[in-house]
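See the structures that follow.
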Structure P
Amino acid sequence: MESTLHRFNPWWNKEFEFPGIPREQYIGELLGLKKTRDIVLVTGLRRVGKTTLFYQVIHELLVEVERKKIFYVSLDHISLQNYSILDIVDGFRQASCLEHDEPAFLFLDEVHFKDDFELQLKNLYDMGNVKIFASSSASLDIIMKSPHLTGRQRIVNVSPLSFEEFLQFTDNNISQANQHLYPGLMDEYMETGGMPEYVKTRDINVLQALVDSILYRDIAARHNIRNSGNLREILSLTAQSIGSTLSLRKISRVLGIPLDTVSNILDLFVETGLIYLVEREGKVSERKTSPRKIYIADNGLLNILTENVNKGARAENLAYLTLRGKSPVRYYRNSGYEVDFVMGKSAWESKYKNTITGDDIANIKRLTGYKNKTILTRNHDGEIEDIRLLPMWKL
């Protein structure tokens, strides 16, 4: 085990260079939690950059923490499959010559690959003298059903690159004089999405491999799904419903798959962070009984899953992904008309065009009880009848 742990932790023996392009928001958030007692659980889609983020945080910690007291491990490594988390941490202390009561920082990647990880993390927490950062490619707040970590954890969700980060990763530093370039760059971002490796390489195989990993490794293998072909078929039909209410019965009927199976698989797509299901605004009974709208976790993934999605639906998907980080989002439907998104007392419609007409604001104009109403456009900035017009690239 010791040689494997040394390979994961090169700073033990030599200088450690800062890896990748910094994602300042997340680095700052994680470093801000370093002195808390809580276990920090970092969630997010596979390949969204969690491992690189851990290494970036470690690089910053090395300024003030002894290098032998910082430990990183990826728990899905094949050479560690027969060891528990507690065994591996003991191996770290032995390799670093640390006594059991000496403080240490633990970065445990892909923690859900270990059985009873919640209980093991609780045991490490209870023994004290460790600050734990743990990550998973699944939504830990959904799969973590045991009470072992209740009141002991903070959850940080890492999303695909924002538009601002996309510009940074593509070396587009736009000056005030060149803001006319933003709409074209937003078009590119809408097609490319925000998965860091794909943004840098534009190798479509990166996204194909990502989908395969989620479907066959994170879902089929972990949940013993024998007919894994159903996963891709359901995902493809789901992607064609972007921005629309999702009919499980239709998917069941088209594919000849039992309704319960379709429902269970969609729950697994949500669990892995691959899709989001959005409720209708209203009373609790209305939210739970109304059909939900579907969005895909990244526009690049959306564009490889189906060719039958128009630009308006792609823009709506991107608008949802941007807005969801600000506040809980629902859609509004009443009396035969619909508005894309509502959050508190604000309402949003996606109309990805350069010119907005009266027809484009008709639905959102009918809303009552919402103080702030915004139409998201391609490049139209201004106001119509007290409705704000905001280019998507300014969101």
Structure Q
Amino acid sequence: MDKFVIQGGARLEGQIATSGAKNSALPALAACLLTEEPVKLMRIPRVRDIRTMEKLLNHTGAQVDIQGGQVLVTSGRVARPEAPYDLVKTMRASSLVLGPLVARTGRARVSMPGGCAIGSRPINLHVAALELLGAQVTQSHGYVEAVAPDGLRGATVTFDRITVTGTEDVLMAAVLARGDTIIENAAREPEVGDLADLLAKMGAKIEGAGSSTIRVQGVGRLHGATHTIIADRIEAGTFLCAGAMTGGDLLITGCIPEHLRALIGKLQHAGADISEEPPDALRVRGGKLRAVDMTTEEYPGFATDLQAQYMSAMTQAEGISFITETIFENRFMHAQELMRMGANIRIEGRQAVVAGRTELTGSPVIASDLRASASLVLAALVARGETVIDRVYHIDRGYEKIETKLAQAGASIQRVT
């Protein structure tokens, strides 16, 4: 099992390139199941979750050709419309193939989502939506099975609460349903808009993606397309935090500043100097940070996937900050490991109280989930001495060669097997 060994104290300087968004690439790969024609996807990050999805597509019968960040998927015949547990137990995005499979083949059998242990991820929202579209859905033995022998039909779907994967799943199902579908209380994340752009290139008729109401006019079939995945805003945001808290001067290239407004605003308020460098870069210069409160919200609010990294930054800020998590109920597991490194953090339900500035010291720590892993890497960059981070397979699920990118900017970080 791999570990990271990090010597703290380095000031990050130079450039770091942003990879394609894992959370856009996963639904894009699932969307390839909607057509028998080849779909070419560019800027696919080579991370663990992507490899899992590619194996899943192979299992269904699709041909997946990989050349670096370019992936060509041809799903001529869906021989096995299922996502078995052994393939997807480490990935919460397995539910993304439920809609495409039942839309394309009339049936699907998908293992319940796995992935990070950061709180409940109920699939009931997906299930209820597909039932409104005419599917008959049962759940047993850890699997969800959906059948629609006569195909899906358009309907109005109103989500009880905002769900990104639920919105994406229903959107993919609706493009091949008969008639019109309206998705109310839809997620507005950029990744949803990116999926809609791909589907439109494939022949889908979609209006309103990026807003809370999406309208879909079903079509008989989709065709092949070529699409480039958007930049990973969570990866770019992680590097913004790294530059700010290490007092560095870091240029983050290939990103989309508009997708990071909430984080940029908080870090600027905290004292970091962040500027846009056209056409697609952000420059962050760290300085003396001060504590700034933060609450996670659905997009365009502060992303829950950046909460752990922001907490690490606040350990280096003067004063007391209150960090409130509203999306997942169990997303403070990194706090205990940060406290092992010397952070002064108190957890009160869904709120973390961080008192800074504290001197962190290198310690052996364990990564509990994907974004928690990133927060520990950031803390290790400023800690005095050596930090060893175990279970970095979590960070490999969503960050492409993070140790290489940080090392190029001056960090002392090594992967040890």
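FYI, it's all coordinate maths here, none of it is from the lab. Just so it is clear, the model here is predicted, and its values are computed rather than measured. Cβ atoms are built from the backbone, for glycine too; each structure is taken alone.
Numbers for the structure displayed
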item: For distance in nm of label points 7 Å out along Cα→Cβ at positions 81 and 177 computed as 5.9, the structure of P, Q it came from; result: P
item: Read-out Cα Rg over 2.2 N^0.38 Å, computed value 1.07, structure in P, Q; result: P
item: Which entry (P, Q) yields the derived value 21 for relative contact order in percent (Cα under 8 Å, 6 or more apart); result: Q
